[in-house]
1. Can you say which of P, Q returns -6500 when helix-only ellipticity at 222 nm (-39500 (n - 2.57) for each DSSP H run of 4 or more, over all residues; to 500) is computed?
2. Upon calculation of relative contact order in percent (Cα under 8 Å, 6 or more apart) from the atomic coordinates, which of the structures P, Q produces 13?
3. Hey, FRET efficiency 1/(1 + (r/R0)^6) of positions 92 and 340 (r between Cβ atoms, R0 = 30 Å, to 0.05) derived from one of P, Q reads 0.20; which structure?
4. Using mean count of other Cβ atoms within 10 Å over residues 172-179 as the calculated read-out, with 18.4 as its value, let me know the right label among P, Q.
5. With Kirkwood radius over Cα pairs in Å as the yardstick, tell me which of P, Q scores highest.
6. Among the shown structures P, Q, from which was the value 2.6 of distance in nm of label points 7 Å out along Cα→Cβ at positions 68 and 396 calculated?
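We did not get these values from a lab; they are worked out from the coordinates using the rules stated. Small disclaimer: the values here were computed from a predicted structure and weren't measured. Cβ atoms are built from the backbone, for glycine too; each structure is taken alone.
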Structure P
Amino acid sequence: MNLARSLGSIGGLTLISRVLALVRDSLQATFVGAGFASDAFLVAFRLPNMFRALFAEGAFSAAFIPMFNKKVAEGDGLPAGLAFAERALSVLFPIVVAFTVLLIVAAWPVTWLLSGGFNDPTPAQFDFAVMLSRITLPYLALISLVSLLGGILNSLDRFWVNAAAPILLNVAMVVGLWFFHGPDPYATARVQAIAVTVGGALQLAWLMWACRSAGVSLKLRRPRIDDDVRRLLKLIGPAALGAGAVQVNLLVSTAMAGALLDPGAISYIYYADRLNQLPLGLIGIGLGTILLPTVSRLLSRGEDAAAMETQNRGIELALFLTLPATVAFLVAAEPIIRGLFEHGAFTAIDTTRSAWALAAFSVGLPSYVLVKVLTPGFYARADTKTPVRFATISVAVNLVLNLALIPLIGHVGPPLATAIASTVNVVMLYRTLARREHFHADARLLRRLPRFLVAAVLMGAALYGGEALLDPYLTATFWIRVAALAVLVSAGAAVYGIACFVTGAYRVADLKALVRRRSQT
């Protein structure tokens, strides 16, 4: 499999989704701002969003895809895999529905836990936050079913279908904000919450249609826990923490920011995280989606060397794309946020504070992506316990660092704690794979990584020198801001590309080989 081509397919759709997400966040900044109404919605959105990351992009796929592929390889092909999927659906569906109903009933304590109780809210404000949570919680059941159907399609190498699903959530939220925003931030936040659940229903409808088009039709049967389903359930829990350490850390950071900091802190962290999630979604999630079924398929055939080569190229591609984003967010966080969000209810002070949070998040950007690239090396071998052990350590590190850093640097503490904790997680994952001889960095990877870093630093120097020229245009009218940001991003990409060739990170021969492979496919 050509990783670059597959990532390009998924990355293109993910880019559309993330651009729509930026439009959504820009509209949210305009109509809701960074006050309590914004914080309340973001807390209500945190659990469904975390559930999506854990299950749609992590735990369920990590547990289900290797088992599905094994059934297809060892049984009578696709029908054996689909029979297993039906058994899994019959058990998981009632569990997920019951869990969702339980959370809706318990929305008051759930909201308190997610927000840390906020920081001295009025009873009416907290009741409003609880109401938003009840509106968004049905998304959990919807996205769980999306995860099952998406896992099947990923196993059939139809990656693009699942990658396109999040577009529908963002479309629903953009439509809600643009056409149905209320007269005040609170009314608009309620519209946002409704749009989340509507978006989940649209995603499920899309995946059901795509499965039928692929000849996949699942029937809901009477629940029966056999050995395969029991094994799946045992794998899902550990995989949730193993794949979702970043999300758990963000959950901890959100709760502590809500409890210890003034209103607006959750929003500053959110806007920063949304930009930080852009390269993570384009690169990390895309590569993780491709690598898990690919590596598990290679290992099931006994092609261990090919699996290791695939992981090396995955890490190489991840860092080639992630290092420039990291440097860009460190150097140009404030102009980027100013151009995207500073209008309407979002002030210049909000820009500065969100930029500090983004710079702190970006320190851990390579590690956020590498977690997605390294964990398939465990999941493809049906080992979900080791990543969960490391994730637990990572969460503990994050908690301790939050307590230490928040009194010192305020709302910048949670993002920095998350970045450091994620880096600790990556170090443990990498060292364990290497010790088990399941992975070692090859000569090509070791040769290119320092050159990628030099190229990224050169790009950062160019951005630092050029951002002052564009800054006056970043608070102008919409299209002028878009044009200024486009120039900033394009110039940075051009400098990085040239620097990669100058430093030898990539050579002309590599480009010719890539073109030749594309022409042959």
Structure Q
Amino acid sequence: MRFFVYVTFFVTLWAGALPNDIPKDHWAAPAVAEVVARGWLQGYPGGAFKGELSLDRYQLATTLARVLADSPLPVREGEVRFKDVKPNHWALPGIRRMVGEGLVLGFPDQTYRGASVLTRYQLSLVLDKLMQSLGIAAPARVVRPDDLPAGHWAEGAVMRMIGLDVLPMGADGLFRGNQPVNRYQMARALWRVGQLGLSSQEASAQSGVASALPSNTPQSPSSSALPASQTGVNSSVQASQQAPLVPVEVTTASVPEGTPLSRLSTAPLPEGWASATLEQSLIHLGQDRGSGRVWATLKHQGQQAIALLRLDEGPRLEAFYPLNEAVAVASEGWAWLEGGRQLLFWDAKAQKTRLYGPIGQSGAREALPPVFAAGVQEGLLGGVALDESRNYLALMSGRPLCLPDCEKAASSQVLRLVLLGLNPDGLFAEYAYLLDDPKNRVVGLAWPKPRLLLVHEHDGQKSRIYSVDLNQADDLAFTEWDTPEANLELKPQVKPLTKKLIAELNLTSPRGLALLSSTEAVTIQQGVLRLKLEKPLW
């Protein structure tokens, strides 16, 4: 019942961690602090919450999906048949969850109308269904708002939400059901849902708090200053390594050694690249959505490029983009530059690049967490990967950030997994990922399915591929942990991502990770290696 147990914990941990545009005496401050800490609502680049902005029905779906992920309810997803929701829409995973839970039915014309403003009537109906699913009953007697018509389609839901104080009416006795719901009101409603969940399970929560909280979770930000090895932060990793692994067969791609790129490329190559060979110029592989393709990062005689590499019918380069930047890793046109301080997007149609940098830095769009201004230790960055909808980008450093400096960070296990929202662009969420050992590094990242983010970790002798659960960790974005002063790299006092070991391979120097299908992945080690899985990943 983690949905109820963790509520009190986060109130303690994140007290005072408010977005920078909300004063501490604001009426919604406690609610915003809690729901931001839970990751149910995110802030904007620069640390603002912008609570006065209205929400639409797409945002409702993504927000409620996060709440449901923290609830004790089993995961239920429904088939989405709304004719105005495209198969690759960014909100589709959230809509699937809401449909499966029975929280939304759509309109009679079989549309979802996601871009329309969410009203208080609509929100009351959805939250009422959620509370009923959680077994939370409303009071029998409730004062009726003066502006609620008898027989209104949302009448029952409105009365129950007023009775539970989830969506209270105003001091003037009006509910104002046709008014839009803004982010302040949504935060307050979700905060109350958490409160009611705790009170309805008080007995079980009080008896189960100690066992339910993981051993590496502190009771307050300053309660433990022990190193990771003494606080039990690796317990989930050690347990996951005992799980059955997916057997993997490793084979090499059919490219004769020394084959020049000019014989593999169907795209024109700039001067100086024709004589380069694939195995010598490849430095990283990244995920692509096209069947049988991956993104390749290439380096040759001081020149940098990213390219689209097809592998299903014999390796060949389908697209080639030279760049005047020191690219470390790339995926679907997104390239992370060496040092980890800037992210680059290559717009193939416009033949232009856009740079993204840390919030607070000039010279690039502000998107990355401010702490990334410190940079990453020398060596490959971990990877970048787009989710299935192409609306969220994940990026993870291969080595810890240079906080407080690279020498001290060399003994750290903490990497930061960052999710950027691309519609609009900006920081969406940030999590702590713990290496198995400080000497390890992340060499690849793949995101083939919404609930399957894969991390390729290497210790110098073996590769281990993990899946991570984004719903089980603290969101660090726009909090005190997202500052150099927090010393997160040296004192990991947050709940990290849960890791599940999927495969282990004897590889000495792999770089990158991409999935061609549910049963085949690729990486590089002196050329392209195919990893054939005995069991499908999805």
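1. Answer for the origin of the read-out: Q.
2. Derived from the structure labelled Q.
3. P
4. Clearly, the read-out refers to P.
5. Of structures P, Q, the maximum of Kirkwood radius over Cα pairs in Å occurs in Q.
6. So the calculation was done on Q.
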